[in-house]
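**Student:** Each structure below is given as structure tokens.
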Structure I
Amino acid sequence: MRKPSWWLAENGSADTVLWWVLIILICFGLVMVYSASTPVAQQETGNPFFFAERQLLFGILGLGVLYYFSRIELEFWERMTFPLMGISLIALLLVFLPFIGVSVNGSHRWINLLIVRLQPSELLKFALLLFMARYVVRKGELLGNFKEGLWPIFILLFVLGLLLLLQPDFGSFFMVVLITGILLFLGGLPMRYVLFTGIAAGSALGILAVSAPYRLARITSFSNPFADPYGAGFQLVQSLIAFGRGGIFGVGLGNGIMKYFYLPESYTDFILAVIGEELGMIGVWALIFLYAIASWRIYRIGRRAAAAGDAFFALFCYGTLIWFGGEAVMSMGVNLGALPTKGFALPLISYGGSALVFLCATLGVVLAVSRRYGPASKPVSASLEEAHG
């Protein structure tokens, strides 16, 4: 009897290099979350290992999801495109319901699942990759027709934007727009629409950014955070001090002091600053190197799928690269003062279960693509011969 398509159906060898880089990143993230969160965990819970223990559970779950999803038959995900998008939209609505949604510091971004909290925006990114890949493949010839090709996407972006900005989750909305725009461009969207969409999206994001005083303060303060070091520029100033203290070689793992209530969000959005303080620029550059390797392998796997004529999973891999690599670049840029202060987690490193598990799910599908079309290092011709038997 044939196994269901969701039960370890894909055979072949996954990309070994990508596998090991992802495992190293997850394990390194566990170490750094423990180091960065100990003081806060001790003060808030009385247990210095509180966040580290939870992240360990998330890491184990993430690795399990990474392996399992790397073995699921690829056709299963094409069939799950619309159900997952529907579940994502429902989940985005549930965050506003009493007793189900969880509000933290005025933000409604989580669903209470008793044991853990689910952040629907992370599920949305996974579902959006599948949805946009399928939409572009099916509507590719109509992308030049605004009414038939682009109007449904504008409606979707409006709905998603409304739900995300009501939370508010400005960072996730930015990533949704970025993924959608680039996948449409890769699918053949005419340049005139690319320019129009870019200007419209940029204007909308700009208006939203300056509509709230705290957002405007973040944007204006990042260019000169020392102008208001105890106000809008406080977080960035503390981050830059952490990098300055670390220098080239760092003060040693666990020996940083900025995590002792000097640097807010030290184990989430600003964990790179803790890495810079404790491991120095050597540690930061090593981390950048790992991200670069993983991003290159994802890109190569996408190219292999495209060469085999599988546009759906080629676009899915490229979208994963935008999510994984884009968030890494933006998080680093925020920590180093190159971008306005905004909440972007460092992929696979920062504390957070939903972000870790759903990104592992997405990367697991990429590994499944590499099982079918061959690892990124294998010549295209050899991979295609294997793919076609």
Structure II
Amino acid sequence: MLYSTPQLTEDDRRVLEEIGRLRESLRDAVQQAPIKWTADLRRFLTASAIAGSNTIEGFRVDAVDVADLMDGERDNVAASEEDKAETLAYQQMMTYIQSLYDVEDFTYSKGLLNALHWMLQGHRHTPMRPAGQWRRKPIYITAAGDPHATEYEGPHEDQVPALMTELIDWLNHGDPDSDALVRAAMAHLNLVKIHPWVDGNGRMSRSLQTLVIARQQILAPEFSSIEEWLGMPGHTWDYYKVLREVGGPHYSPQRDTGPWITFNLRAYHEQAQRVQHRVHRSNDCWLRLEDHAARLGISERQITALHEVAIAGRVRRSRYEKAEALNTQQATRDIQALTKAELLAPVGQTKGRYYIAGPKFPQDVLAAAQQRHTIHDPYA
């Protein structure tokens, strides 16, 4: 038996409608924006999702460093080797999930979930902690600050195969009339409560939620995830709290899941507000840089480097080279020209060097990148 999808409250339905309008607006804005900067934004949103979800599990690499790791800059990122390995494993899994959003003959299966788990945890595989295989022992979640106190006990290991069969069947056919955002939240809840693997259940559950949303195909997966939102300190506490409240101290599928859906609808709404703001300020920065291009004597491709500095705070030569499909000589020449013009300023030695805004970087572009906004709680 799985945790059941609840009846939505009047407020839930209102918030769900608002989320729909936000997502439609986002889709229109992204489709009308320059392809180059939307590619940068998608990359950074992916990095933010990975950083947020890993932070919940105690692996701390900030989003800008995650983006560098995604571009192969492992030696130049100031993080532990363990955190780097976890980040790259998550990125591998997330990249595959993103590629599945528009596959025509897609279906959920045990094999798919175990393969995703191997991508995430294969680097930690041991006979005692197998990756890509259901657990064969009890699972206990300990309370924060007290390793001897059990906060949650998962179902017996002998029940896991049957529960996962039921979950897979539900993913493919269950609750067809429910909104995809609600189904995604319920997929997350059921997977994390079954806790089918020894490790990685939280990140797997959040990733499954992203995949279920992405399969709706309103927005690309990068714009659909709430993992960044969940990784924010106050939100992480609320996340654990509602999982305790709804899930109970042991596997209890008869419990009311209404608070879990309300929590997730708030997360969807607030993250959509955040992404919408990012889209608007990124577009504003790009258009301003285009207006400055002739005066500054920069090419269209060099705008890419300046735009990344405005939005992310820095750019690496290797990142620019990859973004514009240049060879090393071309990328180096472009970056040197921007540095000579004092639009960029180098930081660090040759191997780990990156570039920030120089003294002649257009100030109106930097101001546009720092635009502030207010996030409102849709249930307030």
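What follows is calculated from the coordinates using simple rules that are stated; it is not laboratory data. Here the structure is a predicted model, which means the values were calculated and not measured. Cβ atoms are built from the backbone, for glycine too; each structure is taken alone.
**Student:** Compute relative contact order in percent (Cα under 8 Å, 6 or more apart) for each of I, II and report the one that scores greatest.
**Tutor:** Answer by largest value of relative contact order in percent (Cα under 8 Å, 6 or more apart): I.
**Student:** Another question about this same structure. Given a value of 131 for volume of the Cα convex hull per residue in Å³, for residues 18-113 alone, point me to the structure among I, II it was derived from.
**Tutor:** I
**Student:** One of I, II was used to calculate FRET efficiency 1/(1 + (r/R0)^6) of positions 74 and 186 (r between Cβ atoms, R0 = 30 Å, to 0.05), giving 0.95; which?
**Tutor:** I
**Student:** For which of I, II does distance in nm of label points 7 Å out along Cα→Cβ at positions 26 and 106, calculated from the coordinates, equal 3.7?
**Tutor:** It was calculated from structure I.
**Student:** Ok, one more. Tell me which structure, out of I, II, gives -19500 once helix-only ellipticity at 222 nm (-39500 (n - 2.57) for each DSSP H run of 4 or more, over all residues; to 500) is calculated.
**Tutor:** II
**Student:** Let me ask another. Any idea which of I, II comes out highest on mean count of other Cβ atoms within 10 Å over residues 50-57?
**Tutor:** Biggest value here belongs to II.
**Student:** Could you figure out which one of I, II the value 100 for volume of the Cα convex hull per residue in Å³, for residues 234-369 alone was computed from?
**Tutor:** That value comes from structure I.
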